[in-house]
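Computed from the coordinates by the stated procedures, all read-outs in this text should not be read as laboratory data. Since the structure is predicted, the reported quantities are computational estimates derived from the model, not experimental observations. Cβ atoms are built from the backbone, for glycine too; each structure is taken alone.
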Structure 1
Amino acid sequence: MAKKLLITEKPSVAMEFAKVLKIGGTRKDGYLESEEWVITWCVGHLVTMSYPEKYDEKLKFWRLDTLPFLPKEFKYELIGNTEKQFRVIQGLLQREEIDSVYVATDSGREGEYIYRLVEQEVRSTKEKS
């Protein structure tokens, strides 16, 4: 049976969505799951831009002769203390029975950015609603 995935920005918001949508289900490690829905959360930022030294070790210390630093392609990496939740979301986005993804992060620029970086790193091809 197909399931819908709802991704929020934080656990408290996920719980509120579950209440409003009357989704019971089981609490798992990093998400809630019912027969029709899976609800998970990003716990804030999960992915960040890499520091300059990831491009070149000489850029570890700021010097006038190396500024400004504008890479041709930006690098990103997982944030260490939230990597576990990133892996949860990654696994959920790759599940076969998930046929729809609803992005319910905060509606501002930062909320959208939080999810889009996760999507970029997971390389998800699922259609978003």
Structure 2
Amino acid sequence: MLNRGYRVFVIDLADCPVMDSTFMGTLAGIALRLREAEGGVLRVRNVNERNYDLLRNLGLDNLFQIEAYEGREAVSEPAMLPNRPALSKTEHAECMIEAHEALVDADPENLARFKDVLEYLRHDLRTGATK
């Protein structure tokens, strides 16, 4: 989407009761890439209290705009991502590593939280356990 010229991304979490660290790391990775793009902005809207606490505790509230839950509103012509084939186990592990590294990039204090997860994922990738 960045290559197509999009610079403002809006993620609506109205139907998202809870998030895991991989999803939050993916949001962090998007926000970090958008920071490098001229005029790039990530807005995360309709965030419930639990998800807001999760994002804030990882320091992600400094990376992107967070809007509290206000119910659904009409969005003009959302851009849809193309369907892609499912990731292989190796690609999935690489994606999880990248997401957790983005959390550490977003706030160095997150290294203590996710060091074991990163070591586990990297070990699995090296030993071929994900193939």
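Here are some notes:
- Source structure of the calculated read-out (P(r) over Cα pairs in 5 Å bins from 0, in percent, 2, 10, 19, 21, 16, 11, 7, 6, 5, 3, 1, 0) within 1, 2: 1.
- Structures 1, 2 were shown, and log10 I(q)/I(0) by the Debye sum over Cα atoms at q = 0.21, 0.33 Å⁻¹, for residues 9-48 alone at -0.67, -1.13 was computed from 2.
- With distance in nm of label points 7 Å out along Cα→Cβ at positions 65 and 121 derived as 3.5, matching label from 1, 2: 1
- When relative contact order in percent (Cα under 8 Å, 6 or more apart) is calculated for each of the structures 1, 2, the largest result comes from 1.
- Ranked by FRET efficiency 1/(1 + (r/R0)^6) of positions 25 and 57 (r between Cβ atoms, R0 = 30 Å, to 0.05), structures 1, 2 are led by 2, which has the greatest value.
- Source structure (of 1, 2) for helix-only ellipticity at 222 nm (-39500 (n - 2.57) for each DSSP H run of 4 or more, over all residues; to 500), computed value -8500: 1
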